[in-house]
Structure 1
Amino acid sequence: MSPGARPAAIRAPGRRRKPILKHPSDMRQLAFLSAYYAMMAFLWRKESIFFGHGPAGWLLWLVAWGSQLFLAAIAAVVNHNALHVPVFNNMSLQRVLQLAISLACAQPASVYQPAHNRSHHRHAGTRQDVFRASKMRFPSEKNWLNMLLAREYTPGQKTGASLIVSYYLAQWHAGNRAPVLTVLNEFAFVNATQLLALYFAPRRAILYLIIPMQTAVSFITFINYCQHDGCDVDPHQEGVNFARNFTGFWFNFFTMNNGYHAAHHLKPGLHWAALKAEHEKRVKPHMHPALDEPDFVRYLWRAMWTRDDYLGRPVQLPPAEDDADEAIDFWSHSSYELQGFEVEEPSS
């Protein structure tokens, strides 16, 4: 070695550098998110290609725009998964991903921590669960309205904002500054991008940014309603009949196994690629057969017009005055204890 030369880094015996992705299956999530932004960019820049070819061009544009809205819905599922189990081993890459997800979903990706992880998972079906299905009260024959408007009530704008502010204030007060700065960066990025897009190209911003954003938020609340409405209120998960499972291949291909919802609640820190096996092992042998829905479209068509529980009885709702949201005490130490949320290292 020449004088002044720096010695090569010595790697400890037996230590392997971690891969970029937590699990190879996350390439599917990144592919869907990339396809969403590719379609957005294509429509934003090349929409005139469609509009100059008469009715056929308009029809093709509608198909392309519908594809972007579909991919926006999938981006909401990616948001859900990435806030349960990080996609990247490198946190800088994870934060960049969360910015991309935030822009696709109209809100900071990190809001999933208080609203979903800390409220819905810990208190499923109770008054501390801001996503509980009992908040939806349109009549049974108009259950499609419960599905369509779930985002307005679960969590609802006022309740959701209050929950998020309370959680991150408690984090800051506890000296946990990193997640607060992350959510503020995501909030600033989303809103600045929207304002700039609306200023420079308002029509295209509405079509290719704002409406897809709202589609993403609406989809994830809609699917959560379908998965829990008419199921047992069982926040301590003493059984497995607290969630409906959509087990069809295509549904789970596009939603990254989100259909195996009971298994996800039992082990929130389990990577989505392992949920099917977990469902077969821990859920299916013990669940009521009616909570295994192999055809989501068939379930949806049936459930749009009638609101029954998994035993075929009309869903019984508590009186509205007894079902008001109950605040979660994020200031207590116990609020930071999330049993079952430890990320389990998935096998490749």
Structure 2
Amino acid sequence: MSARDLPGVEAIRPGDLRAYLLGGGWRREDDRPGLVATFAREADVPPDPDDPDLPARETVRTHVLLDSSLGDYRERMAEVVDRLAQVERRPAIRVLNDLLLPPSDVARFRIHGDGMASGAVSLLASLRLREAVGQLLLASAHSALQPRARHPRLSMGPAIELLQRCDEGPHERSSFVAKVVVPVPPSIGGLAEDEPYPRRVTGLMMGALLAASLAVERGRHDDLLDLAEKGVSSNFLEALASLSPPSDRAAVEASISWARTRPAPTAAPSRVRLSAESFPVFAEAARVLRARRVTAGAELLGYVVSVSRPENDLPRPGTVLLACDLEGVEGTTRVRMTLPPPWYQVAVEAHARAQRVRASGTLR
């Protein structure tokens, strides 16, 4: 379908189009002020069986109107979209969708397989899947700041702010797709090591999906417990388990369209497939990670329920049992601590007076 037949072409902003072209390897051929700018790039040419000596690449050009109030603006924009679709070998509608969004990484979670041709799922399943995608991104945003096997709370300020800036992408046909649009600023300076936080989050999320998928595919399920540095936390695995497709004969394909206003990352995959039988493994790995969690800098509030120390051995540490509430655990939890003599005596006095105490340290 030509872009001339697509609604919304006239809504493309000249500035967004220029950033898209420059990020996609196009160069501006003229720097003169005016109403039209010419961009060019090298593109592959399909081989001609009748003339094998033709070059494999050629220079292609497109012209961009810089004033959206001009009468033929829509027609000229449609021509640019069609040229981009030809060069990128993508449907014009996909190109147009990218141009109408702000510079963004667009992650798509597509459920396909038996019974999914219509793209319809139950309302409850749709809510669950969309919530799972949000939690995947939020868990990755926390791991990008501080890699951990488990994040006690998904409440760090930069991660929450990033999620609030994200949008849900437009609906697609022929399968159920949950799509999240993550704004990414354009490249300035061209230094790959200076990736902005949103790009580090999306790259980590795709890498974590691949690492988790490979661990299950290779039958090395224990590896899921040691992938914190790759972004696989218990929070990530819980969200991934919630992404389970409605049918046992369906699969989830995660893919991402990297923002074309900065170079695509070389280390992160652009597509990962997750089979239906993987999701129970993700759920079990999340449960095991929660059970064996180690939380540095944990802070507990509770009451001392017992103290013990060998009689007449005052210089030695004592054992204290603290009753408190732990996030993610139902009911009251008892935490055992070994305290040096001065702090043990504080616990003894708090126990005698039934006073609430505060304890901080590494929780295992």
Margin query: Between 1, 2, which one scores greatest on relative contact order in percent (Cα under 8 Å, 6 or more apart)?
Written below: 1
Check: Can you tell which of 1, 2 yields 17.4, 49 when Rg and Dmax of the Cα atoms in Å, for residues 69-140 alone is derived from it?
Finding: 2
Item checked: For P(r) over Cα pairs in 10 Å bins from 0, in percent computed as 5, 19, 23, 20, 15, 9, 5, 4, 1, 0, the structure of 1, 2 it came from -> 2
Check: Comparing distance in nm of label points 7 Å out along Cα→Cβ at positions 109 and 237 across 1, 2, which is largest?
Finding: 1
Notebook entry, point to check: When helix-only ellipticity at 222 nm (-39500 (n - 2.57) for each DSSP H run of 4 or more, over all residues; to 500) is calculated, the result is -11000; to which of the structures 1, 2 does this value belong?
Noted result: 2
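Bear in mind that the values in this text are calculations on the coordinates, not laboratory data. Everything quoted here is computed from the prediction, not taken from an experiment. Cβ atoms are built from the backbone, for glycine too; each structure is taken alone.
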